[in-house]
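Novice: Quick heads-up: structures coming right below.
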Structure I
Amino acid sequence: MNHPFTPAPRALDGLLTVLGVGAMTVALLGPLGLGWLRYHVSQGATDQVRGGDLAGLLMVGPVALTAAALLRRGWTELGLALGAAPAAYGVYTYAQLTMGGEPFRYPGTSERFFPLLAGLVTVAGAALVLSVRGLSGSRPPEPSRLDRVTGWYLLGAGTFLALGLHLPGLVDAWRTTPTSEEYAADPGLFWIVKLMDLALVLPVLVTLGVGLLRDRGWARLAMAPALGWCALLASSVAGMAVSMWVTGAPGASLPLALGFLVVAAGAVALALAGYHRLAVADDSPDGRAFATQGVQSGS
């Protein structure tokens, strides 16, 4: 079966609950909601944050809370794989929100919410470590056509990320006199996003895509949580792109917004298929018995 051999840590469902509530709290406090949490960024970047907050409110928070509930009910493998997605998203997103910004250039209040944002990075990081450790004892799912479809999708998404989204901005930034309004408005945030996307996200997409196409067991094991992370991240970025296009922010374009909507839709569809495969395995008699034993005996 595909169930894990390492029990789910008892602390994980609590961490995921805190992460879920925290993600929705940040969204409601930010520019999408009450506006009390204002980042030291330009209006264009604020529009991006608003789109990301919408994903946090409607997807990231509910997914984290769902994963916590699954773990409490004994769906160990599915809960671990689902919980890893918002955990990875939380480390990526709240680190950017904490570090980004130009406090001497733009007004804001984000420094007052540093404990909240930094705390979410810590909680998300701990949840990610526990989820990965729990999944490390699982046997990979049996090979299927979904693996190859996902492999090609991840390589395509990585190509779009590198060449379609980031390369034009990098080429402009390398000029003697950059012309990009987006870069001029938020240079610090510009480089933080470039660093995390090209040094972290892109290698994960390419490595996992190649691993799936080569039928590696570790890649099949990581597929569902990675797809969940991609679905949350792509949905957030798609929300940012749409928000920027609607408000006419610098760097916005309809093709870019449509491109990210397609990428997000593909990620969500593949993630649902990957998690469905885990749910079927976890619902088998052997898998359910092991999962229940794991939650009861986990530490």
Structure II
Amino acid sequence: MQFIPKEDVERLAPYGPLVEALAKGLREPIESPPRSHFNPNHDASTVLIMPAWKPHQVMGTKIVSIWPENNARGQSAVSAIYVVTSCKDGTPLAVIDGTELTLRRTAAAAALAARLLARPMSTRLLVVGSGALSAHMAMAHHSVFSLSAITIWGRHLDKAQSVVATLARAGITARATDDLQQALANTDIVAAATTASTAFIPSEWVHAGTHLGLIGAFTASMAEAELQLLPRARLFADNRAAVLEKGGEVVQALRAGLISEQDVLAELSELVALPSLVDGRRSEADITVFKSVGFAALDLIAAEHVLAGLAG
């Protein structure tokens, strides 16, 4: 059994090839039950267990810990391990740093959705949030679009500036801001990746033509964008069933009667596999929203991609 640390995941899963691996892998059958969700401290701290498998081939199981208060301590809010098991004989094959795997597959899935739903000539990206996912979101979208401007917004400008410095070390130019309204007015693509429990992106600040990836709000009680945005937008999910159950803004908008389940027009695998049958963006003026809560098939695809790279 192999242990694959963070540095090897980073080396073996650069964003361009990883986005393509997800696009290919989502066309293949992968089985996964609903993720298990636990609150061991009876508060916002959360443990998720997410298995997925290809029968008679391979199974992956991710154990994720989400401690939102870690952000205030300067620690990552999310950590994880990923265990790969042979479905031929039950042998454990590898333990992968699940934190890096999660960050990369989450950002790559958001970038893939943006490629399918944003205006093709989009050149301006706004990353909302300055946590562990922020730089990854910028790098993943940078691998898909020819970006002329990348802006990082954070409630604390110094944290956004730290993300800008991280991107500079990767050869990517970005700028930091704490003016969310202005940043939203001057962008084509928004990638929101926060642990916010209350909506902070006003609907009226999102302009016609914008593509908005809502990557945070992974429980029904969380939200990043105002619910009133969803009836204005063409709405898509990473995984329809998971989003209808746990996707904060979507669940809350359903409860409020602002949208119906049919307003979730397609999920990511349908957008990838059936582009001629699924209407994504229909006009330059459409607002498109991609709601993501994460699902286990993405992890398995990313893990297989890492293992394939390790095998050479």
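Novice: On mean count of other Cβ atoms within 10 Å over residues 113-120, which of the structures labelled I, II is highest?
Specialist: Structure II gives the largest value of mean count of other Cβ atoms within 10 Å over residues 113-120 among I, II.
Novice: Continuing with the same structure: Quick one: Rg and Dmax of the Cα atoms in Å, for residues 65-200 alone came out at 19.1, 58 when computed from one of I, II, so which one is it?
Specialist: This figure was derived from I.
Novice: Tell me which of I, II gives 16.8 when you compute mean count of other Cβ atoms within 10 Å over residues 49-56. Spell out each step's value before the answer.
Specialist: Values: I: 25.9; II: 16.8.
Matching structure: II.
Novice: For structures I, II, which has the highest computed value of relative contact order in percent (Cα under 8 Å, 6 or more apart)?
Specialist: Answer by largest value of relative contact order in percent (Cα under 8 Å, 6 or more apart): I.
Novice: Moving to a separate point now. Starting from the value -10000: which structure in I, II was helix-only ellipticity at 222 nm (-39500 (n - 2.57) for each DSSP H run of 4 or more, over all residues; to 500) calculated from?
Specialist: Source structure: II.
Novice: Determine which structure produced the value 0.50 for FRET efficiency 1/(1 + (r/R0)^6) of positions 17 and 233 (r between Cβ atoms, R0 = 30 Å, to 0.05), calculated from the coordinates; the candidates are I, II.
Specialist: Of the structures listed, the value fits II.
Novice: Figure out for me which of the structures I, II the number 1.01 belongs to, where Cα Rg over 2.2 N^0.38 Å was derived from the coordinates.
Specialist: On the way: I: 1.01; II: 0.94.
Structure I accounts for this read-out.
Where a number appears in this text, it was derived from the coordinates with a stated rule and is not lab data. All figures in this text were calculated on a predicted structure; none of them were measured in a lab. Cβ atoms are built from the backbone, for glycine too; each structure is taken alone.
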